[in-house]
1. Assuming 38, 15, 13 is Cα extents along the principal axes in Å, for residues 149-188 alone as calculated from a single structure, say which of 1, 2 it is.
2. With FRET efficiency 1/(1 + (r/R0)^6) of positions 141 and 245 (r between Cβ atoms, R0 = 35 Å, to 0.05) as the yardstick, tell me which of 1, 2 scores highest.
3. Taking helix-only ellipticity at 222 nm (-39500 (n - 2.57) for each DSSP H run of 4 or more, over all residues; to 500) from the coordinates of each of 1, 2, which one would give -23500?
4. Can you tell which of 1, 2 yields 10, 25, 28, 23, 11, 2, 0 when P(r) over Cα pairs in 10 Å bins from 0, in percent, for residues 93-212 alone is derived from it?
5. If relative contact order in percent (Cα under 8 Å, 6 or more apart) is calculated from each of 1, 2, which structure is the one that comes out at 36?
6. Just checking, which of 1, 2 has the largest value of distance in nm of label points 7 Å out along Cα→Cβ at positions 109 and 173?
7. Out of 1, 2, which structure matches 14.6 when mean projected area of the Cα convex hull in nm² is calculated?
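Every read-out reported here was derived from the displayed coordinates using simple, explicitly stated rules and does not represent laboratory data. All figures in this text were calculated on a predicted structure; none of them were measured in a lab. Cβ atoms are built from the backbone, for glycine too; each structure is taken alone.
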Structure 1
Amino acid sequence: MLWVNVLQQLVNGLQIGSIYALLALGYTMVYGIVKLINFAHGDVYMVGAFIGFFLAPRLGNSLLLTMAASMLGCALLGALIERAAYKPLRTAPRIAALTTAIGVSLFLENFVRLVIGPNPLPFPKLVPMVTYKLGGVYVSNIHIMVFAVSIALAVSLQYVVMKTRTGKAMRAVSYDKDTARLMGINVDNIISVTFVIGSALAAAGGVLVGLAYIVIQPYMGIVPGLKAFVAAVLGGIGSIPGAVVGGLLMGVSETLVAGFLSSTYRDAVAFAILILVLLVRPEGLLGRSTGEKV
């Protein structure tokens, strides 16, 4: 039946959309603080998947420990990237930082390919799959787990940003860096913390995608990274709830197109949505339009 097929595609879309949402959160945080589109973010997600791949057997194939170790590893990687590649360009034109981000992306992809090889690898089976049939719709425990973990991390991030001293400092730096410095906020440290958190979330996405889709490879971050950027723009870049909404909508749109039209168009739909959003509502669904001072 048609409605059963629609519901099945919605379930599948929420799974991949949850991963896009985690990646989009990293984009939206970094852009909100330093106005930089970190195009290396998708490759940090890839590195997170490989960290999980190598550490899972040593951690007893525990999902919780594997995810925690992967998030810690990518948090350190994010701090290193920010300090080595982006901090020296803090006062440079934005095009310089953007070009550097592309360079970091290419470096990570090819470094992992050189060290590990180009062939896809099977991700360790951290959780046995159990499938439930609900009214003709198949829902697995993996579907539920990916969605629940993504939403839990997004809610935790929203709490950190809105309720903690570090979060208040992030919002102050996002609003006006110079004034934040005058108020005694260490702007450089706050920017580093932003990269650390965003990279940790990307690592969580990398482990979840390995859990859900089994196979990982060095170039796995390119297309999801671009789609997550589109999701951040769709939801309103700079908005945490917007990143989650944009990611889920992107995943659902992709699976509906693949299920009812053709899988050939599943990647094209993301960029069609980007063009449409920029034409109709450039600030995104939950973004706020701000005037420019002249």
Structure 2
Amino acid sequence: MKPAPFDYQAPTTLDEAIAALSSGGDSAKALAGGQSLIPVLAMRLAKFDRLVDLRKIDELRQIDVGAEAARVGAMVRQADAERHPGLRRAVPLLSLALANVGHFQIRNRGTIGGSIAHADPAAELPAVALALDATLEAAGPDGHRDIAASDFFEGTFTTALDDDEILTAVGFPVWGAGSGFAVEEVARRHGDFALVGAACGIQVSGGAVSRAAIGMFGMGYVPLRASAAEDGLIGSDPAAIDATALGAAAIAVLDPPTDIHATGEYRKAVAPHVIARAIIRAIEEAQRG
């Protein structure tokens, strides 16, 4: 099938892009790589009268790594972020997650902001943003604003962005020494969306866990934090941690959805083991550091 006819615009500045989106109203849509949007349009599951391609806006393609945070432009290609030496050192969890996103052809076109703004609950990057307490930068006709990742994801494919707003960058905190990270997931094939997944960060100092973050994907209608497991990790001796029990605690109150890929019962049975593996790997890396 082919998409329904649409007007195509490729502005070169952020202001031009915002104006094009705003004047198009509900019938305009930002194009940030197209790895998800184009198939949807081709199958006519959605229709827009105007596509505003963001690929020519240089200010959305910058990566800035500082001592406390790394700022990644929304239009940075996933492959470029995955291979960026400074970003790999500053935000290892992002690089680990990107290795599981589709295949290299997908990552060559897909963007960091596109995946996060698409808000697929089975995708890795929204869970990473949530786990790391990332800051989502947005721009629209009314100016710029920052949105906490915990407030950004409102439902499946639904975010706090207004129709005429553009996600411009993502700010990831830098954890520093004594940190370990891991991404574990179960998928039918490598490159498929995960049936169940976990993105985990753990920091050890003074012989105890001082910081813990676990983002779950494929377990709800939005990415989720494993708050019970995080609370159980803080202050614990890494050698005494029962990862299996923490994995069970993480999903105890969840009611995962059933879809064409897996049942809720399957997800709830598998998730504790996936989370436990992520915890164990993250602790091992933290202790090596």
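1. Of the structures listed, the value fits 1.
2. Ranking 1, 2 on FRET efficiency 1/(1 + (r/R0)^6) of positions 141 and 245 (r between Cβ atoms, R0 = 35 Å, to 0.05), first place is 1.
3. On the way: 1: -23500; 2: -9500.
This value belongs to structure 1.
4. Corresponding structure: 1.
5. It traces back to 1.
6. 2
7. Working: 1: 16.5; 2: 14.6.
The structure behind it is 2.
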